[in-house]
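Listed after this line are the structures, all set down as structure tokens.
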Structure 1
Amino acid sequence: MTKFKLWAICFACFTLPALAQNANQSAVLIPAPQKITKTSQQFVLDAQTRIAYGTDENLPIAKMLQSYISGTYGFTLNLVAKAEGKRITLLENTDALYKPESYTLHIDEKQVELKAKGAGLFYAAETLVQLFPEKSDRILLQGLDIEDWPRYSYRGMHLDVGRHFFPISFIKEYIDLLATYKLNTFHWHLTEDQGWRIEIKKYPKLTQVGGYRAQTLVGNYHDRMPQLFDQTPYGGFYTQEEIKEVIAYAQQRFITIIPEIEMPGHSLAALSAYPELACGDNPGPFTAAEKWGVFDDVYCAGKDQTFTFLENVLDEVMTLFPSTYIHIGGDESPKTRWKVCPYCQKRIKNLKLKDEDHLQSYFIQRIEKYLNSKGRQIIGWDEILEGGLAPNATVMSWRGTDGGIAAAKQNHNAIMTPGDYVYFDHAQGKSNQEPLSIGGYTPLEQVYGYNPTPTSLTAAQQARIIGVQANMWTEYMTNPAKVEYMLLPRIYALSEIAWTNPQNKNWTNFVSQAVPEHLAKLDKTAINYRVPNPIGIEDTTLLGDEFTFTLQSPVKGAKIYYTLDGYTPDATTQLYTKPFTVKVLPDGQRVLKTRVIAPSGKQSTVSTTILDNTLPLAASTNPGLLPGLQAYFVPGLFNFTKEIDTLKVNEQAIVPTVALGKYKTMARTFGLVMNGYLQAAEDGVYSFTLTSDDGSSLWIDDKLVVDNDDKHASFAVTGAIRLQKGYHKIQVKYFQYGGSSALKLVMKLPSGLSQEIPQTLYTH
């Protein structure tokens, strides 16, 4: 696949178009700088401009700028050590108080001055390129002063190549994106149950056998039972020479690569090659996993040969990777085999360990001591806290933020990577319109709003939060285009929460100015991305008789199309050109659907807004007054709530509120219907948010208020309705298709207060 090269990474030529000139150029910078002051001066870039690089250390960055300008504007600037007159000057910052990776950028009518050292100078040049206008007769740069530095020292992006393998060419392009947005760490997840991807010369079967699986699961894990497989062998690995090539490539872009070698769990691929490393006598045979999940077979913690093997592997890894950190995983490692393994139990007894959790702690600490002896440090997922944290370990907090908080309180460094905010394998919009994903819902705004430093910590503990990272797990990402779609535009938000101090962030500027500019740039390339929905609209219900919509394209140059007749918008429907007003007849309803189509032809999903002018629903004259709701439990496999047949009820009971409760564990697949009455304390508009995994629906007085149907991961949908004071019939339908489960109903009162509905308001 032909890809563009981002300016900062291509030494030979630059084909990336620069950002368009904007009246407020500073607003289009990603990440937003810490300090910026605009002036009235302007710098005119032309062929007479020279690049003064100062020292030989600055020459590579000077050459990058030269190549970018040549590729964009068609003329080549001369490189000189020093220059007078019109110039772009690269200066080393010799200030004793210099902040690592910081820079200053000054533009006046005579010169552009970049002042920093090392990575800081690279980032200064990155910022400058974002300020360059598109090619025109007169190339102007607005005068300004920028003083900038990163919030966190660790700004990471992860990529899982174990579930699906990606070629070196794409790995480099991935690194390009990280560099462009001032991320400085690439977490390379190299081993998994489904595949071992790094050549280890001492153990050739790791890649010869463990690098391949016989077949791969088709569709989502929970789509069908029995599961379907593609019957196609799959695999691949990176040679050590390829690894060296990527490391050198990253170093030129001031990116550190941290390798991850999973242990003790997620090790089926390794065990398929060397089964003797598993628990018990003569274990195996094993095969690289063909589906996703957590598997009981892990490295044996009781055999010394396990540690000999891992130390030998790590020796070769350390020879390749110069990073101080080595990631050793430590997550999702069942103790099932350890509990019955004579070797593991002997180890527990001999070391007087409390249990298998403490055996895992021993495992991690033993590996840490070895790596420490080689001058390296370990990072592990937050499970390494269980049984006691290794003395010098850094914790990656992925199961929420508690792991990072606990590590900081124990005076350990922590990197925040919680699933609810920075798992980029989660969906970016309403899941039934998005490409197949593992589930979850992490839209751009949610990423942007995340603050990695918990306010509950003391100042000293907060200093232990050294950074943030987003993770890209690839169970359902079979090709680079899918990875790009899941990455973009969310990497923009990650960039800003990692670099920019909270007080200098501005969501409105970010989403309405910066993101549209940067996506327009991407749209001119072969790289894939998700087209957001129009700015100014959302999937919800609006109540009233007249509505005016002012929309903005999320991609500069893209067009917005809409319908009001319930049909799906496309290029043949109404084109948005200016604000429009929609009137709704008394006791009537209209449906507004919108879609964005970019110049490249890429399209957004369809956004649906219900415009409702129905009369308030009258209160019931004969409500039930017994507490709780009637619940009907129906075992079976359902695709939609309408399929639930209450004539096939397995159990009928009274429940206090809308929740899964005991039903969560009663069957793998089932339907659930809850009937009763809801008390409205006053006349007015009530909003309801129904969250479920899988599908659900909310009916009030036999009217559909929230439609959250279809198979999906945990997802919230909001609807609204006018109610008179009193009791109203309520029905909630839910089905569980498999996997995770969730059901929650939140009500927003006419007063504006939002709450989970108290049990006292439900009757039957």
Structure 2
Amino acid sequence: MPLTKIKFNPGVNRETTSYGNENGWFNSDLIRFREGRPEKMGGWERLSANSVNGAVRSLKSWAALDGSKLMGVGTETKFYIENGGEYNDITPIKSTVTLGANPLTTGASGSGVVTVTAGSHGAVTGDFVIFSGATTTDGVTAAQLNIEHQVTVIDSNNYTISTAGSASSGTTSGGGSAIIATYQINTGLNTVVSGTGFGAGLWSGLSVGYSQTTLDDSGGIDAAVTSFTLTSASLFETAATTTAGDITILSSSITVADSTGFPEKGTILIGSEKIRYGTNVGNVFGDVVRGEDGTTAATSSSGVAVVFVGIMLIDDELIQYTGKSTNLINAGVVRGVRGTTAASHADGVAVKEANDFVGWGDSSSTAANVGSNIRLWSQDNWGEDLIFSVFDGTPYYWDKTLGFGARATDLASLAGSSDAPTITRKIMVSGSDRHAVCLGCNPLNESKQDLLMVRWSDQENLADWTPRATNTAGSQRLSAGSEIIAAQATRQQTLIWTDTSLHSMRFTGSPFTFGFSMLANNISIIGPNAVITVGDKAFWMDRENFYLYTGSVQILPCTLLRYVFDDINLDQAFKSFAASNKMFDEVFWFYPSADSAEIDRYVKFNYAENTWDLGTMSRTAWVDSGVHENPRASGVVNDVNYVYIQETGDSADGSAMNSFIESSDFDLGDGEQFMFVSRLIPDIDITSSDSTASVNYVLKTRNFPGDSLTTNSTTVVTSTTEQSFLRSRSRQAALRIESSASDLTWTAGDLRLDIRPDGRR
């Protein structure tokens, strides 16, 4: 019989069944398409033997003036500057304090655990502290003490550290009276806590902030307690004043003697009436809603007491309060408000701020997430220096001229700083116009975060954020959505995504500096890092589709759409990120599969050939080639975090690299007859230093679409293989090309088979 050529269509397609995807590819791993042909992807190797602390969620490469190539590396615990394979810790410092006399107490004899007494330390478990000035204590040497330690918090005044020493006697106090403790900023989370992430929270109701502190009552509290202690109550606001005029039941604003200390929006109590207000300007509470929480609007005379009503969330219970004494919440405590139930709570449970009652489209004065999210960083180079920020955290600045031993400092602490944002969702540089931009930040002259606020510095001036007629600093609040999720610079503009819309921020020059316009409504993005730009194109994904922007928003047709979104773990989707590999005209999206809490899969689009493929690869961040010759990416091996050089060699960091591509089913005619396959002629280019290196051609068969595919034959193919004889009888067949060698690459062509009809049974 004559040979039958089977030519497969480029790209992997799982939008239909395997049988329905005739002459197509159905599955893949670690391959790419080039000129329509599948080939093995390039391998990777560690950048260096050095690892980093924590999972990397941000990478940024740039070149310094001295020619050195630097890379910012952000994890949930640290921020590093990589230079020549060395990771320099520039994590900002939160505070430096001198501890009391002999604050160290050793554990049992032989133990290296040391308890540290440090009043109101403000640390959380996992934080880092550096000691200096400690003396040898009970056999634990000064050298073992005067280094960096990771802490385990006992309570607000005590924590433990683990040292390399061993206590001689045990339970002995010491350390001297000159121990200086330098605390790094609090560490973040590496896993999204269930119920968090943008889009979570109550519809047109409370906006609940991050975990601000913990309950610090020994034995916890029961449902009847009306006074309790927090580890730190500093972020839980209290304020009091008096009315500055008579109030009627129809008054739409409330004038008070002094509104200092009251937040931008919230709830106040006048007599027995609760009043919600939306603005606080010039001692006047505006946009008021009278008779809140079942109270009745009433008249009040001038000089009547006005107190701020705070709301906190402990477990599922909302608790009202009006006053505190240091860390003791002890005034106006009402349990189980706003439809919740008073309950018992254990010591150490998280306590969250929940002060704002907001409607759809309103901004919140707190971070609009229920609970705590993973730590993500944004970063951008300011010349040879670096600006960066934690997602919903403080913006920082690192000065290259100070050297790699220098820590980053608050942006607001720069010399000559004027009104720099103190909290932001993202920080970036706008482009060639050279403005630093903070998105989802605190407005001018306010401390509370506005998740729709965009502010920018004076041009070429990182310190000056005060708008004046003589500079270009300014701000703009976006008009749609409730929070900014992501932003990405393009050649002509900065694209900004909220939870419901896409906006353009374009440099226009004087007098307004930037012009803003809404490009699309009813659209969003799955996470802050799920967008990448390539040239003048922006690619991103939301929770249902892939998108392309080239001047207008388009849905990007995807032959793997249903497969990806049926398989993604949406609880951890905040980790998902986009990456480009311009060496091969590719865009990746890395995401956690349905059964994984960490990123373990990718889907890839070749925008030059319009093909899709998929595979498995555990990567947490990626930066494309440009500054460096090859892309770099971060991953985890045996719980150790490394940065890798991608597209180098043919192995997975020296180990076998298991790559494959598998076709959809093919048959003879319309599958009416069985087909008998007796010979296979491979068309494949194999490159290896080993002349015996091989790939496997695996023929899988079944008789009906509902049957399982069964491996019928496996042919070992080398660079010199001409043909392979086999005996296979079936109604349908599929081909799988696979390799696992660490020193091999391949490109597959068309398949030719000796096929003849073999009856209808």
Structure 3
Amino acid sequence: MANARPKAEYLDIMGLLRSYASKWYYFVISIFLCLVLGFLYTRMHSRNMAVRANILISQDDDGPFGASSAKGKNNGIGALFGSNANVQDEVFVISSHSLYRNVVKALGINKTHYVRTGFLKSALSYPDFPIDVEAPGIADTLRTTLVFKVKTDESGIADISVKAKKETIADISGVKLPTVVKTDYGDFTVKATESYPKGKKVKSVISFAGYESGAEMLTDQVEASLASKKSNVITLAFDTPNPVYGSAILNEILEKYNERGIYEKNLQGQKTATFLEDRIRLMGHDLDEAESAIQRYKEANGITDIQAEAAYRSSKKSTLENNIVALETELELLQLTRDFFTDSILNTELVPTTVSTASVQHGISAYNSLVMERIELLNNAKADNYALRKIENRMDMTRRNILATTDRAIDASRVRLKDLISQQGDNRSKLGRIPTQEREYVNMKRQQEMKQEIYLFLLQRQEENAMLLANSIPKGKIVDEAYVLSEPLGASNKMILIVFFLIGIILPPIYLYLRKLILNKAESREEVERHISAPVLGEMCTDHSGRSLVVTEHDTSSATELFRLLRSNLQFLLGGSGDKIVLMTSTKSGEGKSFIAINLAASLALQHGKKVLLVGMDIRNPQIGNYLGINPKWGLTNYLSAGNLALSDIISHVEGTSSLDVIVAGPIPPNPAELLMSDAVDKLFEQLRPMYDYIIVDTAPVGMVSDTFTLDRIADASIYVTRINYSTLDDLKFVESIYEDKRLKKLSVVINGTHSKKGYGYGYSAKK
């Protein structure tokens, strides 16, 4: 042949489209089913509405020990009592499990009510719902979710089923509401509410969970985040099909957060008030003692105006002494803090920030935060709770760090004080003429002034704390209460149907392509022609008659017409050179090789004056005799092996035909390959060739045995049968290799199993 057709190592787009077009029903079914699913989806799922709220977190703590208080005259002392809020921590607080639990309990949203509103349509009902479930006290300890399905008729008679963990735990019917449903989890009262529509059927699904489970649900549904990286505004987001439900939850979260903040401030203020009262009482006693000592000293030494005289004589050393007073004051305050932390009775109490260094101040703020966490846990957890032990361990570690920092600050202050005293000693030598009583008086006066300063500072903080307790301001300022965005979230119903429609279009090609990859079968004549360059003699449609011999003289069926086309193309292929022996083969059993051989031979025999012989040489799996209903005494294998039989002994006439003879294969020999290679085969066909116009030889499949290649020596042409949706692409590659290697003479291909209609076929065409 001249030029072979290119191999199918490319993607034939047009061929693929034609293949898909022939399976249009896949697309119709897929689109229909997807549109149905899309419709059901729009009925079963409601679009969420976006509910949002914003709250501004104050960074300044205006309490008696806060930063604003540190701006006064005694900044060095007031700075010891400062603490700033961490907005990131407040995000955690506002979305904490304990806060959400309080919200769930306050709103009763551990119960969710869904009411059937139409075909496959249910809506979240809040705040009004027709049927409710009550069980006082159970929600506090319930650790699972119970699902109540309640159906009522027009008269109010109800059928109730209860499931827990997908198992039915209660099922009652024909009851009047209210009624009590007994379960392993407790007794539940199912009742109609004021919103119950009398005289109508109601289908309601109520999920009853514990407060803990409800809090976990909110954790998944509500998102708390900073409005921006540098912002002090926290945004709460909740997406729900019921905006009233979402708004109620967000507003309640804001309210509970502020209530918690006020409670914590009041608790800290009460602890501070107790501490101040104790320190003021002790410091007042020390101040009285210092003033009494000065009075006694004056009386004992007869001093009348020692203050004026001392001021005059100490003018040169006032600066040094002021520094000593300030340092000693700082040491006293540091010692107060150390005494508080070493007192085991106060280990779990809030600590006033009385440290003069920034590092210790930060540590005390962290310690107070841990104390507040411990107080919150004690309200909802047992004393041996793991989280409580963990916090107490952190408190112990923080306390040790603060003590270490305080000790280092005390040591540093003492070194500085020692240095100042040394300087004072140097100056004292220059004041040798100052009377001893004056120096003693000054020392006593300095102690009295120090205690007086501390006493006044504590009185000031006590007043500020009292004002704080009288007027508690929440930490969070609500910028926006819960509001609903105007546009629903997600795709519209129209867009959903469009998406499902597109999915319906996409699925069939994917399915067909994957099926093609998995099955690896040729599905059309075009695909066969893409994979082989051998000429296509014709094609054969699927015959549903159940007959092996479908070609008769007066038959005009599609199969008969196609066999006539095959006959014409075969005659054109053979030409007028005297070629008449044609081998019929295939890759494997089931491709229709014997069927086509029988009917092609019958079609050739319909020609006036033409004698045709059909030879069954598939001696390993002989089927010709079975197909034609012929069972002669002798067959081909008998003739080849015995050597004493005449041709007339093995040739049988096919009933119903005018000039078609057949030689059946005969019994299966023990040495089929050797038998077919024998000279007896050559002599047989030398005798048969002048007796017949056409000899059709049904041989074994070449993909299983090599018998057909052995018989190529006696043949003039070869017909290779493939079958649509049966022959694999690997089979076609095998055919191509045989054709390219010229292992069979004048090889052409017949495509079996097509969908050809009556009067439609293909003629033989040589490939150029």
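Values for this structure:
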quantity	calculated
Test item: helix-only ellipticity at 222 nm (-39500 (n - 2.57) for each DSSP H run of 4 or more, over all residues; to 500) calculated as -6000, pick one of 1, 2, 3	1
Given 168, 81, 47 for Cα extents along the principal axes in Å, calculated: source structure among 1, 2, 3	3
For distance in nm of label points 7 Å out along Cα→Cβ at positions 338 and 738 computed as 3.0, the structure of 1, 2, 3 it came from	1
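Only the coordinates and a few stated rules stand behind these numbers; no lab work does. Note that the coordinates shown come from a computational prediction; the quantities given were computed from them, not determined experimentally. Cβ atoms are built from the backbone, for glycine too; each structure is taken alone.
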